[in-house]
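What follows is a set of structures to go through.
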Structure I
Amino acid sequence: MPRTTDVRPAAASLYLLPVRTRMPLKFGPETLTEVTCARVKLTVEDRRGRRAEGWGETPLSVQWAWPSRLTVAERYEAMVGFCRSLNRSWASDVQSFGHAMEIGHEFIDIHLSELHGREFEAEKLPAEPMPWLAALICNSAFDLALHDAYGVLNGVPTYQTYTSEFMNADLSTYLGDPELFRGRYPADFFADPVPTSLPAWHLVGGKDPIDAAELTGEEPRDGYPVLLRDWIERDGLTSLKVKLRGDDGEWDYNRMVKVGQIANETGAEAISADFNCTVREPDYVNAILDRLRLEQPWVFEHLLYVEQPFPHDLEANLIDVHSVSARNPLFLDESAHDWRFIKLGQSLGWTGVALKTCKTQTGALLSLCWAKAHGMALMVQDLTNPMLAQIPHVLLAAHAGTIRGVETNAMQFYPEASRPEEAVHPGLYRRRQGRVDFSTVGGDGFGYRLDRIGRTLPAPVTVSE
């Protein structure tokens, strides 16, 4: 018998919100100084004709999702064009009713894949194919809006809908392996109890000045910290994620040592190292880890994990990484498109997964469940999520049960962008005592409390019904 809780998309609107960084943020070989957030309003309806609106938002982080020799402008225009096509597809291509997981999964497997292929055939995108990761980012705002709308229409928080009470199919429908997943639902893998605050990871970017000797005089004078020690003192930070180059072993080692010394002196408890997919051989990482163990034992002992040293495309780069993970936990990030890639990664030696809402809420939840069921550790990593994007991001971390809190760095790079949201959720857009507090988030859907957020949106760039 069809469920009265089932919905289907009925209309979609796409908004573009540009944001400039106060400090440059380096991603591997590229640097980000501005980003546009795609915000989506998705209207859903149930079988009785009742309607509700949901919202999703994701930064279109071109440099992270699509490393290339194409200009940033070319890649950005391609991603925005793809978002426009997605807006039309979400409003018209999904005809069946279902739970948000069903619809989101169907859209990724069928409609997103077909649209991605059709766009290339029609020569709407640059000569260089847009990576699947970039397509997922474009789709994620729509998928988040779907999950929000599902909760809103049914009058419950979205995370309460991932149970047999609401879902039409268990996890074996999505992940296979009925012996492991039959009769189990995403909520069975959530943290219990779910916290309302989490330890916050601070990002030490590749261009961030570490000490006064590195200042150039061009740093902003806007009342926010610039130097690492000042950030630690202001926000009470205890967790530091260090961006590395991946092609200069001496620079990477020295960077870890410098940050590690400051961490030690200021009472930090955890460090991580992020190579951003620029390493080609395990020996590069192994050499740095071995040198830290011998020469900087405190740094090595507090290095909680290493994040994605190797290229995005896991299938094209089947690198055996057991030697790295034998030294330190090794987490997939850019390569973890979905649970199938995580399964492949585990066979190659990866031991953990960095989840991101920008790969879709649907995909993140399925990845969470597969990874937990197979003994892999979890983190939730940031895409420098401001404004609405911050809320589902932190909710995912709270429910996932990560090894240590959540990475959250929008308040470092564009704190003023989230002023309207911060007025309603003050603990979520500034870190205090090393934590983010989201106890103000609540209500139906993702609990944005949009009625209290005084943000005026620009006109939508496209509306589809």
Structure II
Amino acid sequence: MKYISTRGDKSPKRFCDILLEGLAPDGGLYLPEHYPKVDDATLARWRTVYHQQGYAELAFEVLSLYIDDIPATDLRALCAKTYTAEVFGTGEIVPLRHLENNIWLEALSNGPTLAFKDMAMQLLGNLFEYELARRGESLNILGATSGDTGSAAEYAMRGKKGVRVFMTSPAGRMSPFQQAQMFSLMDDNIYNIAVDGVFDDCQDMVKAVSNDLDFKRKYKIGTVNSINWARLLAQVVYYFAGYFQATQHNTEKVSFTVPSGNFGNICAGHVARMMGLPVARLIVATNENDVLDEFFKTGVYRVRGSADTHETSSPSMDISKASNFERFVFDLLGRDAPLTKSYFGDALARVGHFDLSTHPMFSQASTKYGFSSGKSTHADRLATIKDSWERHGMMIDTHTADAVKVAREHLRDGVPMIVLETALPIKFAATIVEATGKEPDRPAKFVDIEALPKRVISMAADTQAIKTFIADRCA
């Protein structure tokens, strides 16, 4: 399997090369040259694998279609090391829970940092350590987080040999629990940087550093954001696992509703659907930062500046530049790399938006690729959290509440709707208390985490500043 850039770089690469690289040299994102097709017989076999051998073996089956430069025995061992009951709290790893009517929640937040990002990040940490040891190299990971990516990455990479983590986050924009999870880590290979700005400013810094090829190569810069294909690939697995739990036969279809800001989580669903998973609809749920909802309803993709990016009670989606969206648009445009580059490399930089409403391919976002979308506000998520607690005794976090609200608007008779749960409620306790009057449960290991000493430095939203910071610590 070879990988290509959405912007046309003509040097196809193997999986382990792009694992350590992140962005392509031309600024594009990597995708496989083709999506492997899963026929009915394979899907039936995978169903048996999941139910009889477990999630780790299913992960090996899916990943091995995309990774052929790691020996199969090693890849299977990495999956088995990653997806354990000890790490994820349950042997099912991603159990399905019934909420109401035909709506199900797929629990993705049982990992070390109580967020779905652990599902991919734990594997990524093991892949990095394996490949760096095999090459005798080191890696400096530069990331941006709006809340959950940072802690998931740091918990996965802390203590890993040959790896340093430089994690940027928007100052004051995460919940107190999210900040404490990250800033309380004292490991020598972890650096937290609070940026004066919003998540998109952090993401822009990461991309700017990645696009400086000389600096990137000199300091061996890699990424853990979902611009890294390996992370997105790991997320494809739980779409298959959710499907196998919700259905009995491969003739059945399901839909997924996914709270989305950077488009990585639902892009993994797009990949699963392209592989042949029987998905009826992929429904994007946004909060007040509704850039993606606007696109799927109008065809206009219009990024917002810092001043127009709302600070909300579902802060991990306070994003106005959805990096992974480029991967989907590349597919939507028939994998036309020059045209994709003209939109993401030129139009967004020049005027801050592009319009596909009159493009003949735009209608296929819904008809061919199955996408729909919806929006949720603070009032909506309060009402959804309150309703889910009072009627069903099920407490959900703010992002999952956005998805439940939108899922209810897109139900179809006879088609199970799987909502991807993204975090445990304790990460957003203030809003949960506002909605229900009840403090959410807190795992014992996180009692009083907000009171722990913190190690974080402040920085302006300046690319040169982060470069200097990295260079000084790698001297």
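All of the numbers you see were taken from the coordinates with simple rules; none came from a lab. Note that the structure is a prediction, hence the values are computed from the model and not measured. Cβ atoms are built from the backbone, for glycine too; each structure is taken alone.
The value -12500 for helix-only ellipticity at 222 nm (-39500 (n - 2.57) for each DSSP H run of 4 or more, over all residues; to 500) was derived from one model only; which of I, II is it? Going through each structure in turn, the value belongs to II.
Distance in nm of label points 7 Å out along Cα→Cβ at positions 209 and 321 computed as 1.5: which structure among I, II? The read-out comes from structure II. Set I, II, criterion FRET efficiency 1/(1 + (r/R0)^6) of positions 33 and 169 (r between Cβ atoms, R0 = 41 Å, to 0.05): the highest-scoring structure is II. When distance in nm of label points 7 Å out along Cα→Cβ at positions 25 and 57 is computed for each of I, II, the one that comes out at 1.4 is I. Taking distance in nm of label points 7 Å out along Cα→Cβ at positions 153 and 281 as the criterion, the top-ranked structure out of I, II is I, with the highest value. Across the set I, II, distance in nm of label points 7 Å out along Cα→Cβ at positions 17 and 177 reaches its highest value in structure II.
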